[in-house]
1. Here helix-only ellipticity at 222 nm (-39500 (n - 2.57) for each DSSP H run of 4 or more, over all residues; to 500) has been calculated and equals -19000, so which of P, Q was it run on?
2. Give the label, chosen from P, Q, of the structure having the highest value of distance in nm of label points 7 Å out along Cα→Cβ at positions 46 and 78.
3. The value 1.00 for FRET efficiency 1/(1 + (r/R0)^6) of positions 38 and 150 (r between Cβ atoms, R0 = 30 Å, to 0.05) was derived from one model only; which of P, Q is it?
4. Among P, Q, considering only mean count of other Cβ atoms within 10 Å over residues 110-117, which has the greatest calculated value?
5. Assign the value 25, calculated as relative contact order in percent (Cα under 8 Å, 6 or more apart), to the correct structure from P, Q.
6. Name the one structure among P, Q that volume of the Cα convex hull per residue in Å³ of 119 was derived from.
Structure P
Amino acid sequence: MDEPIRLLIVDDEEPFVAALQERLALRGFAVATAGGGAEALALCADDRFDLALVDLKMPGMDGQELLTRLKAAHEFLEVIILTAHGTLGSAVECAKLGAFGYLAKPCEMDQLLEVLRDAYAQRLRRKFAALEQTQQRRLQALMDAAAHESPLGILRRMRELDDGRR
């Protein structure tokens, strides 16, 4: 059985969040919700999410600050901004900060699902590319060790690479 896509919805409009959570859960997403930025950061500290759907205008921490903090703490998390208060300037700023997408509320469910699907595909591409680069570096390090070190040195190098020390 495939693991569902883990989605965090961050929005201070409780009825909207509850309805969206229900609709996305029916489509196979594992959905968690937060009413604001601080709560979202606490959830992300305790759990792993694939995607985050973040409102731009919230009391306390706004969506841009939350976007910045999420991207800094979670390398492969893709963040989509969903807002009723969008402007071209905020869309450009969010893109610069690393938002995958920027949608206006209300948006059609088909449009939202397409953006979520594309964001998840982007997440997978970035994660697998990073894993491939790590594997290539490890292989090169082993080849270098094999060319220049004793059998015991090669084994030590393998242990270091396996332990993630290099």
Structure Q
Amino acid sequence: MKQAFAVLLLIVAWGFKLAFADIGVPVAQDLRKDAALAKDKNGVVLVMFSGQHCSYCETVLNEFLIPMSRNADYQAKVVMRKVELSSYREMKNFQGGKTPHRRFAGDSGVRLVPTVMVFDTQGKLLAKPVVGLGTIDYYGQHLDQAIDQGVAKVRGLPEPE
């Protein structure tokens, strides 16, 4: 009985973890609308491409993107969305056309997850994609560089070094 209860608690906790991940970084549904939100901020759209059973993707979400999404500095310049690499779930791309997540990922050149890309409001890539997790100690710096480079381009500022 105690074991069954413990397993049930683990399942419920896992379900909450998945549910709360979308609160900080929602699944992409309409990138044209997301681009309009970014335009209002004079900012960028950050898209995290993830896989269904990717522990590295969960680390990127939980350790970096979700905390960033709650930070006012990032809220003022970034709209974050998540795309599932192998999902047939429909979404709208930056031009408003319907496409499955997997096709959008393929059209974006994504082959490995996690991959994070920073786009302008037209869907143009603004910085080198952050591919994989690599060294966790430097991952946040790589994300910040991509975001700052994208924001500088959108705002017509000199690119940070």
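A short reminder: the numbers here are calculations on the coordinates, not readings from a lab. Everything numeric in this text was worked out from a predicted model, so none of it was measured. Cβ atoms are built from the backbone, for glycine too; each structure is taken alone.
1. Comparing all candidates, it corresponds to P.
2. Checked P, Q; max of distance in nm of label points 7 Å out along Cα→Cβ at positions 46 and 78 sits with P.
3. Going label by label, the one that fits is Q.
4. Q
5. Going through each structure in turn, the value belongs to Q.
6. It traces back to Q.
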